[in-house]
Structure formats: structure tokens, C-alpha cells
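Q: Structures are listed in the sections that come next.
What follows is calculated from the coordinates using simple rules that are stated; it is not laboratory data. Fair warning: this is a prediction, and the values are worked out from it, not measured in the lab. Cβ atoms are built from the backbone, for glycine too; each structure is taken alone.
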Structure 1
Amino acid sequence: MPYLDVNDTTLYYEDEGTGPALLLLHGWGTSGRVWGAQLPDFTRDHRVVTVDWRGCGRSARPLRGNTTAGVVSDLVALIGALRLDRPVVVGSSIGATFGTELGVRRPELISGVIAVDGSGYWPSTGMPMTELMAGLRLDRAGTLAGWVPGWYAPGTSTALVDWTVRQILDSGVHIDQHFISAGSYDPRPLLPGLQVPIHYLHGELDTSIPLEVARTCAALTPGAEVGVIPGAGHMPQQERPDAFNAALRSALARIAPAAPHAHS
């Protein structure tokens, strides 16, 4: 099993395929398994690394370091240890925040960021973070059972929703500390000065993080575009994988035109 010791914790990762590097980052409480519908397609022509960030999935569940800065520091170490050559970072939800912060703090390490239903400034302006944290503390299973179905568009299979709840319940409780920093996080002042390209992919029906968040962030980000996944909620890579994969390929082509016939 591929494990990596970094910053006093242990991360589980998977590293498959050859070609331009992609680093796929899951959202809060889930794991690298959320990218299962992307791996068969993208490992054909990319080196694809998925990682369970600290506190989640098959990685360790440390008490400390459960902050954006802590996870970004882990990712810097991972990129170095695996000798990833300027990967494009594809981040889901809070994973998009980690990707954005990598672009702000260490732009020389990555080629670009694709924010998938990124949380952006919404937790600090539109989400009841205090109530959510209290609910998780007092009735974790019940709170997740009430919250997670709303991540998905109406009609999503209950099996997928239940699997997502189980993943989060399997992750550590210390990841709740992310809500504290998310409650005051606002990337908007940083976006105009970014030194790496960012593109935004967003589920049309996302009620957790409204599409307007992606559009607002893209308007502030030089050269950014928004790709909308029709019929999808907060997890378009799982809900509409074929449409998502096509949109991801399009975004990757804009970030790094790979072939001589491609137009930049």
C-alpha cells in the first residue's frame, strides 16, 4: 500500500499512469475514492495521483495540522517526494481551496488549478458553520445523514449518498477544525494576482456552494472560465461522470495545450 510520511503524519496515495501530472484532491471528509469514475479515462494519458489528505480516508487522523496551511504543507511535501512535475491540481469543494492556496503560496510547483464546486468564500458568508459544527459534535451520524443528501442533485442514487456518509463517518473527528478556518476564509482579494491559471467547473444544481460563487471567483481570476455540468449538484465527478470528464479535458486543454495543433 502506498503510504508517505510527511509533517508528522502518514498519507495514503495512489499514483498511476504516465504523462502530464494531475493531482486530485477530494473534499471534506471523503477520500481519493471520489475520483473513481475519472481514473480509467485519465490514467490513459496522464500520471494521476490521488491522495487522502490528513484526517481522511486511509490516511492518519492526527490531532494537529487540520488547517488549510497544514494540508497545503502536506501537499508541497507530497509533490516533492513523488517528484511530480508541475501537476495540474484538481480540487473538489475544500480541495479547491487547497489547490488555490498552493497556487498562491507555491506557484512554481504547479501548472494550474481546476476548482470543482470550490467552496471559495461561501463558508464565511453563506453557511451556518457554528450550527454545523455543533451538530457534528452532538450527533455526528444524524447530522451527516441530514446534510449530505443535499450535496447531490435530486434523483441521485441513495447508494451513492449512503457511501459518502460512510466515508465521512470513517474519517477522523479532528477534520471538523477545517470549519473554523473556512468560516473566515475569503480568497477573492488574492485571485487577481494569481500566478497560475485557474478554471472553475461547477454543478448546475449545487445548493451547497451556489454556481454564483464560481462565477464571482472566475470574474476576479485572470483568464478564468466556468464550465457548468448540467444536472449535477456538488459532486459532479460522481453524479455526471461522462459530462464531467469531458469538461475536465476541456479545462486541462486550456491550462496546458498539449499538442502542436491545439490553440492556446
Structure 2
Amino acid sequence: MTTTQAPPAVRSLETVELRKSFGGVHAVDGATVTFRPGKINALIGPNGSGKTTFFNCVTGMIKPDSGEVTYQGADITGKAPHRIAAAGVGRSFQLCRIFPRMTVLENMLVGVRPEGLLHRLRGSRNADDIAKARELLRRVGIDHLESSEARDISYGQQKLLELAGVLMTDPETIMLDEPAGGVNPALIGRIGTLVRELNAEGRTFVIVEHNMDMVMSLSDHVVVFDRGRPIAEGTPAEVQGDPRVLEAYLGI
């Protein structure tokens, strides 16, 4: 009798007992999290609950004190940010990281080809890269601004530029840190639409966000942090009714 072996489970981004302290403050305190591959995951929690520090540990911006980060089954703990990006994890930042005196198009081309710092600051001039950059700018809706200096476009447009820049490296997983922060409602809607479209194309998202309307309407899976560790997870409806979440947010 021949038995059919089940296919291996698809693994995405996971952490086990991740810890990071600053002096006596345990910013991330034994966080074990599994984000759902192919889904829109949200990471929420009160201010100071450790969400951005957790993001920074996962993406190599800071090294955790202990614990493990794996992506697609490979250990990426403490690796340099560019190596984690090369593995397929892209991210944006709470405060946009752009080159303000470079044009929108030049910002898209910086860092595309890692042949050295001078080359990266000048930006790639490869025709294929330029065509790809223009297509992504068109997709996010700011292609008409390609010749503008990044400092001269609105903050919401800078958020769209940062997202388009992340897409230049074709990441499988995209981590967004407060994409709706400081953005007007029309552009929040545009960002939400882009996230849904990109997710439908197979990309996994992990989003830190305080805009609960956006989180609850967009997410498939929500992880709630408090005091540096997850206290609840599930669908948006499940976490909304979880008494641990109400206590963390409202103290009731």
C-alpha cells in the first residue's frame, strides 16, 4: 500500500523567545510569534508595548539580546539588514527614510544594485531598473512626481514613495511600520488598496498600525502586544472581544 506524504507546511516569519532590553526596560520580553504566510498580519498594542523594537530586531536594525528569528525556516537572527532584505523581507519605517534632496525617481534607484556606497548614492542608471521604478511609481500613483525632490512632496506621498522603494527588491514579505501615520484619509485608502492588491498577488504583510479602522478592515490575522510580548492573537473579531486586549488598551 502506497501512502501519500503530506506536503511540508509553508513557513513564513517566526520568532521564538525574542528579547531586547535597554537598561532595565524590557522592550521585547520573550516574544514568540508566527505570522501567517500569504496573509495580511497586523501587530497592534498600546504605545510603548514594544512593536517597533520587535520590528527592528526582526529586520536586523538592532540585534536581539536572545531568542531566534526565522524566515522560511532559515535562521536570520542578528543578520545585517541588507542580508535580511535579500532573503525576501522588505520594510518601511515609522518615519519615512528617504533622501530628501534627491528626486522621487532617484530615491527609487538608490540601493538597487549593491556595488558600493558611491554607486548607491548616485543611483542605478540601468534601463531596466529605471523602467521598473517608473512602473512602480505609476502603480502607487505618484509617477507624475518623478522629477520632484522628495522633500517637496506631501508626507503621504513620501509614504507611497517608501512603499514603492520597498517593492523595487521584490520582497515576498513586507513589513510596514505605521503606514497610515500622518496620512490623510484619501491616501490611507490608497495604501489599503495597494496592500490588498499586493497580498492578492501572493505577498505576505506584517503591519504595525494604530489606526484601528484600517487594521480591522484590512487584516486577516492580528497579534496584540503588551509589555514586549504577545498577549492575544486571532481574527480581527476575535481580538476585539478578547478581555486581555481590553485590559491592555483600556485598563478594564
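Q: So FRET efficiency 1/(1 + (r/R0)^6) of positions 48 and 168 (r between Cβ atoms, R0 = 35 Å, to 0.05), computed for just one structure, reads 0.60; which one of 1, 2 is that?
A: On the way: 1: 0.90; 2: 0.60.
Label of the source structure: 2.
Q: Which one of 1, 2 has mean count of other Cβ atoms within 10 Å over residues 152-159, as calculated from the coordinates, equal to 18.2?
A: Working: 1: 13.6; 2: 18.2.
Comparing all candidates, it corresponds to 2.
Q: So mean count of other Cβ atoms within 10 Å over residues 16-23, computed for just one structure, reads 15.8; which one of 1, 2 is that? Walk me through the intermediate numbers first.
A: Values: 1: 18.4; 2: 15.8.
Only structure 2 yields this read-out.
Q: Another question, then. Work out distance in nm of label points 7 Å out along Cα→Cβ at positions 104 and 208 for each of structures 1, 2, then name the structure with the largest result.
A: Values: 1: 2.1; 2: 2.7.
Comparing 1, 2, the top value of distance in nm of label points 7 Å out along Cα→Cβ at positions 104 and 208 belongs to 2.
Q: Suppose Rg and Dmax of the Cα atoms in Å works out to 17.0, 57; of 1, 2, which structure was it derived from? Walk me through the numbers before you get to the answer.
A: Details: 1: 17.0, 57; 2: 18.9, 69.
Clearly, the read-out refers to 1.
Q: Where does the value 26 come from, among 1, 2, when relative contact order in percent (Cα under 8 Å, 6 or more apart) is the thing being computed?
A: On the way: 1: 19; 2: 26.
Computing relative contact order in percent (Cα under 8 Å, 6 or more apart) on every structure in 1, 2 gives 26 only for 2.
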